[in-house]
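Bear in mind these aren't lab numbers, they're just calculated from the coordinates by the rules spelled out. None of these values were measured; they are calculated from a predicted model. Cβ atoms are built from the backbone, for glycine too; each structure is taken alone.
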Structure P
Amino acid sequence: MEPVIRLFTDGSASPSRGVGAWAACALMDDTEHLLDGTAGDTSQHTMELVAVLKGLEFIQKHEKKVHRVHVYTDSQYVAGLPGRRERLERGRFFTKKGKPVKNSSLIRELYDWLDNYDIVLHRVSGHNKAGVSEITDYNRKVDKHSRALVREMLRGDQ
């Protein structure tokens, strides 16, 4: 039986301060791996994408053979990227007004992962109460963790 790898991701940002954080929890071989990071001059969408990409990089580095990865995110932005792919590529990652699409390098990186690995993106409801399901509990965990990192960064700015 192929191992099931699950990756729960979330990103947070303070738009007014331009700082953000991401968190990912990879479940591999019944082991939980909590990953995180912070960034300045960033946005919510950037942190959501980085969480997924860093989680996938971790899995690739630490798992001998990756069969399928189920990625769980509460970000409609991230979950909707596969459906926007044709339009983004047709427009060469420029908007109708001729401006570069924000996060285009990260979006392209996600598309590369989707092209080369068996990855299933799942959109989950965010901010559920604890105990609704294991999936929503892990979503809460990475959400709380990324928001706590942002709060720490904001305290350090004062």
Structure Q
Amino acid sequence: MLQLSLPQAMANADTVVASADLPASPDEVSAALITSEVERWWGSPETYRMTGWNADLRVGGSWRVTVRTADGGRLPAGGEFLEIEMPRRIVQTRRYGWDHPALGREETTVAYLLEPIVGGTRLTICHGGFAGFPDAAAEHAESWARVLGWLQRYLGARPTP
């Protein structure tokens, strides 16, 4: 049985790195990250929820989602898939379709690296493109730790086959 520790995240001036051990296979983790399954786990009633996920899962394909805030606001986000090596590596751009308080509409790049481990998958996220936006990097490090906690709980709550 996989012993789950709390997700970890840190940021420097340009990049956020976050990681968590997850109780699911790399195929299951990648599906949770890049399919409409994100709508089931990414968010909470007191923060925000991901809705309307739409993705063209190919290199050069786009993805879109709407972030529904706790107060009912709707904030669009999206990007493009740069690399897809299922189930071990997914790289995509990310841009908010609204003026993020610390980042504006700057484009960043998120790389999901999935490594099989005993009892599951180690997911490492490298989120770059924060040069000149140190407050946004720090905020995203905190956010990634929270998101990985949501994913860890979601995957751990599934019934075992």
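0.05 is what came out when FRET efficiency 1/(1 + (r/R0)^6) of positions 92 and 140 (r between Cβ atoms, R0 = 25 Å, to 0.05) was calculated for one structure; which of P, Q is it?
Working: P: 0.05; Q: 0.95.
Checking each candidate, the match is P.
Could you figure out which one of P, Q the value 1.1 for distance in nm of label points 7 Å out along Cα→Cβ at positions 4 and 28 was computed from? Value 1.1 for distance in nm of label points 7 Å out along Cα→Cβ at positions 4 and 28 corresponds to Q out of P, Q. When mean count of other Cβ atoms within 10 Å over residues 20-27 is computed across structures P, Q, the figure 19.9 traces back to Q. Here helix-only ellipticity at 222 nm (-39500 (n - 2.57) for each DSSP H run of 4 or more, over all residues; to 500) was derived from just one of the structures P, Q, and that gives -7000; the source is Q.
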